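In the part that follows, the structures are each spelled out as structure tokens.
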Structure P
Amino acid sequence: MIDTKATVAAIMIDCHDPDELFAFWSEITGIEIAQRYPGYIFTTPFDGNSIRLAFQQVAEDKTVKNRLHLDLNHENPEELIAAVQQLGGWRVQDHEIDGFGWTVLQDPEGNEFCVTAAD
């Protein structure tokens with residue numbers, strides 16, 4: 001049994017072009033570059049918490065659905081969805097369960113994420 005708790009340093013996103021994918025995520029979340037290494041970009045945390053993204057250059061294409069994804073809240077989900085589409089992402093599917101709705105989207109490299117209305 002480990003007697004210490006690990007902390008999350010970053011949510012790593014595999015991609016072909018870290019600069020391009022960072023630019024997309026920066027536009028919709030406001031994150032900035034904190035550190036850069038060959039093939040890697042680590043961002044500043046999202047506003048209001050310590051969670052940050054990192055982009056890792058890989059050679060292989062994404063081939064299956066993500067097993068881990070981001071859920072984003074927004075005051076006007078349709079406005080954010082339109083911005084995602086203008087930036088090269090796309091809408092995949094809308095869902096609703098018992099009055100709770102969300103939209104699955106993909107970033108320009110096909111990584112899924114969801115958008116819901118802010119509480």
Structure Q
Amino acid sequence: MKTQSSEQLVQKKCLPCEGGVDPCPLDAAEQQLQQLAGWYLTHEGQRIRKDWTVKNFLAGMDFFNRCAKVAEDDGHHPDLHIEGYRNVSVELWTHAIGGLSENDFILAAKIDALPIELQG
């Protein structure tokens with residue numbers, strides 16, 4: 001996987017992945033994350049995650065609804081977390097391969113483009 005800008009990633013669509021391909025190597029994932037502000041590796045480099053503190057609970061739920069729409073449109077679904085009523089996180093990985101694929105970075109870039117009401 002070659003490193004792409006956020007602008008390049010949002011122009012792409014996630015492709016179905018049923019397994020049988022290797023996960024993105026750690027060095028390639030680290031390079032790609034340099035193009036996606038705030039995203040970081042978790043689970044020994046098998047997932048990426050980003051955290052936000054939103055204005056209030058409803059702002060978090062509104063953001064998650066937008067995430068859900070983008071995820072459903074691309075057929076690639078993140079884990080969504082809300083804690084303490086306004087701490088929200090999105091975690092991505094390609095379940096079928098147990099690691100990261102280009103789809104995860106595409107969806108991360110699309111999520112970054114969504115409006116979100118941050119704590120102010």
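Rule-based calculations on the coordinates, nothing more; no lab input. Bear in mind the structure is a predicted one, so any value in this text is a computation, not a measurement. Cβ atoms are built from the backbone, for glycine too; each structure is taken alone.
Here mean count of other Cβ atoms within 10 Å over residues 20-27 has been calculated and equals 13.2, so which of P, Q was it run on?
Details: P: 18.2; Q: 13.2.
The read-out comes from structure Q.
Any idea which of P, Q comes out highest on volume of the Cα convex hull per residue in Å³?
On the way: P: 159; Q: 95.
When volume of the Cα convex hull per residue in Å³ is computed for each of P, Q, structure P gives the biggest number.
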**Report entry** relative contact order in percent (Cα under 8 Å, 6 or more apart) from the coordinates reads 36; which among P, Q
**Finding:** Q
Query raised in the report: The value -10500 for helix-only ellipticity at 222 nm (-39500 (n - 2.57) for each DSSP H run of 4 or more, over all residues; to 500) was derived from one model only; which of P, Q is it?
Result: Q
**Report entry** Highest-scoring label, criterion being FRET efficiency 1/(1 + (r/R0)^6) of positions 4 and 100 (r between Cβ atoms, R0 = 30 Å, to 0.05), among P, Q
**Finding:** Q
Report summary line: Taking distance in nm of label points 7 Å out along Cα→Cβ at positions 52 and 76 for each of P, Q, the highest value is that of structure P
